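Following this line, the structures themselves.
All of the numbers you see were taken from the coordinates with simple rules; none came from a lab. Just so it is clear, the structure is predicted and the values come from calculations on it, not from any experiment. Cβ atoms are built from the backbone, for glycine too; each structure is taken alone.
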Structure 1
Amino acid sequence: MEEDEIKLDAELIQLVTFSIAEEEFGVDILAVQEIIRTMDITKVPRAPVFVEGVINLRGKVIPIVDLRSKFGLETREHDQSTRIIVIEITDMIIGFVVDSVSEVLRIPANTIEPPPPVVSGLESEYISGVGKLEDRLLILLDLNRLLSDDEQEQLAQV
């Protein structure tokens, strides 16, 4: 019986889920360093459009990417539920602004399907799959593809 439980556990994927413009997204919990409330973000001249600025997080200067802007959505003012998800991508620590963080979710790997052909165009190459939950769909982001090499280079210069 214990062995079955271990097998079942191995098939679960743990995700941090968050919302952007009424859509729900998920990222692998192992990539998330921390989730913080918004703080004063210092604007950086001539930064890429999707870069909101930088913050000082315990002595480290971290670039902040607005995922609404990155996804081509209308930006909005930060409010009580706005959060910054701090993630390490290719040896760089980056903060991503999201509308709200929902929960930590464990879903069976077999409920994840590849993105449908309609959304698997160039713009959405960073979608690794779609998780089917009981009453909703969850868009899974591939963090290593979220920012192109050029964008990562631009962030390194911020």
Structure 2
Amino acid sequence: MTDKLHLTLAERAHLRRLRLEKPARRQPPADVRSQGQRIADAVAATVGSWRFILIQSALLAVWIALNLTAWVRAWDPYPFILLNLVLSFQAAYTAPILMMSQNRQAEIDRRDAAHDYQVNVKAELEIELLHSKLDALREQEIARLIEIIEALSARLPAPP
């Protein structure tokens, strides 16, 4: 029956390796982020939230309103140069921190994609192997049925 299988020798060797690895049962790696990576992830989670956007928008509105109405001595009169400096400072520090978090997440995604690919290759090879085995069983069954039909035909009386 094994001579009817349609997997090449390389595919069989690869399937044996994947069976030994059991990629579908592999546990996700433990969280081994450094302190800097945890901080970058926390900043990215905070800055990328609606809560942050709403609070920052409210603070900007209050800053502008207080400076326009001069309720408490306008410390940053129009055109709000100090506000622009603060926002530029925030953006200058936030952008690289967000990029660090995104790069780390991209590496995790690449590793997960490679793992998923291994699982998919194993599944494809296993399915192809199963199809081959089913085809071989079907051929054996057909051959056996032909033998039975021939035996029964031999028992029938000859036509007149």
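Matching task: 16, 34, 25, 15, 6, 2, 0 is the computed value of P(r) over Cα pairs in 10 Å bins from 0, in percent, for residues 26-105 alone. Pick the structure from 1, 2. Structure 2 accounts for this read-out. Calculated for structures 1, 2, relative contact order in percent (Cα under 8 Å, 6 or more apart) is largest in 2. Each of the structures 1, 2 was assessed by mean count of other Cβ atoms within 10 Å over residues 18-25; the largest value belongs to 1. Here distance in nm of label points 7 Å out along Cα→Cβ at positions 58 and 130 is compared for structures 1, 2. The highest value is that of 2.
Assuming -27500 is helix-only ellipticity at 222 nm (-39500 (n - 2.57) for each DSSP H run of 4 or more, over all residues; to 500) as calculated from a single structure, say which of 1, 2 it is. Mind dumping the intermediate values first?
On the way: 1: -4000; 2: -27500.
The correct label is 2.
Source structure of the calculated read-out (mean count of other Cβ atoms within 10 Å over residues 82-89, 12.1) within 1, 2: 2. Kindly point out which one of 1, 2 the value -0.76, -1.12 was derived from, the read-out being log10 I(q)/I(0) by the Debye sum over Cα atoms at q = 0.11, 0.18 Å⁻¹. Comparing all candidates, it corresponds to 2.
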